[in-house]
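The following blocks contain the structures, represented as structure tokens.
A short reminder: the numbers here are calculations on the coordinates, not readings from a lab. What you see is a predicted model, and the numbers here were worked out from it, not measured in a lab. Cβ atoms are built from the backbone, for glycine too; each structure is taken alone.
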Structure 1
Amino acid sequence: MGNSESDTKISFYIKDNGIGIPQQYQTKIFDIFSKLENNDASSGIGLSIVKKIINYYNGKIWLESQENIGTTFYFTILKNNGTA
């Protein structure tokens, strides 16, 4: 995990070395109840909640992923909390 800062925003990233996310699912994983695996332990709402929080504060969230190499999630939060 890492971060950087500018005058107006703070940027974060979280990186793993897992199985990666296939290109066709990279935007769908932010949809509510979307899961890549049929796993009863996961509800498929986690990333949709994260995206709603980021959007609420006028931030951005995106990812870069390669199968069998890993995924990096990036997100930004405005320093003024999206209020001006």
Structure 2
Amino acid sequence: MSKYTDDEYFSLWQLPVEKWSSITENYIILWSENQGVWTAGYLLKDLQAENPNPPIYISANDDLITYVKCVDNIELFLKIMFEEAKNEM
């Protein structure tokens, strides 16, 4: 079992769900790439703070634990996503 101690998923699954935020922040998923390559979302604490246009974070390292800031706000993120969708048509 010790070979898994450095694995973030193993550490996460050892905790009750309400304690998961001790390993990862709580993200509200806004967008999921159609093949599951990445997800994007914003922080729950931004919603709770009533931030009307919070930064968007994207999953990194092929996991749902590690996120990095993608853009400064939802408005810009949606504009980029809709522009990409339009260009693919």
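For relative contact order in percent (Cα under 8 Å, 6 or more apart), the calculated result is 18, so let me know which of 1, 2 that is. Kindly include the intermediate steps, with their values, before the conclusion.
Details: 1: 38; 2: 18.
Structure 2 accounts for this read-out.
Thinking of 1, 2, which structure, once log10 I(q)/I(0) by the Debye sum over Cα atoms at q = 0.11, 0.13, 0.20, 0.25 Å⁻¹ is computed, gives back -0.38, -0.51, -0.99, -1.29?
Values: 1: -0.34, -0.46, -0.97, -1.25; 2: -0.38, -0.51, -0.99, -1.29.
Source structure for this number: 2.
For which of 1, 2 does distance in nm of label points 7 Å out along Cα→Cβ at positions 6 and 62, calculated from the coordinates, equal 1.7? Mind showing how you got there, number by number?
Values: 1: 1.2; 2: 1.7.
Of the options listed, only 2 reproduces it.
Output the label of whichever structure in 1, 2 has the greatest value of distance in nm of label points 7 Å out along Cα→Cβ at positions 14 and 30. If you can, show how the numbers build up before the last one.
Details: 1: 1.5; 2: 3.4.
Max of distance in nm of label points 7 Å out along Cα→Cβ at positions 14 and 30: 2.
Can you spot which of 1, 2 the value -4000 was calculated from, given it is helix-only ellipticity at 222 nm (-39500 (n - 2.57) for each DSSP H run of 4 or more, over all residues; to 500)? List each step's numbers first, then the result.
Numbers: 1: -4000; 2: -8000.
Matching structure: 1.
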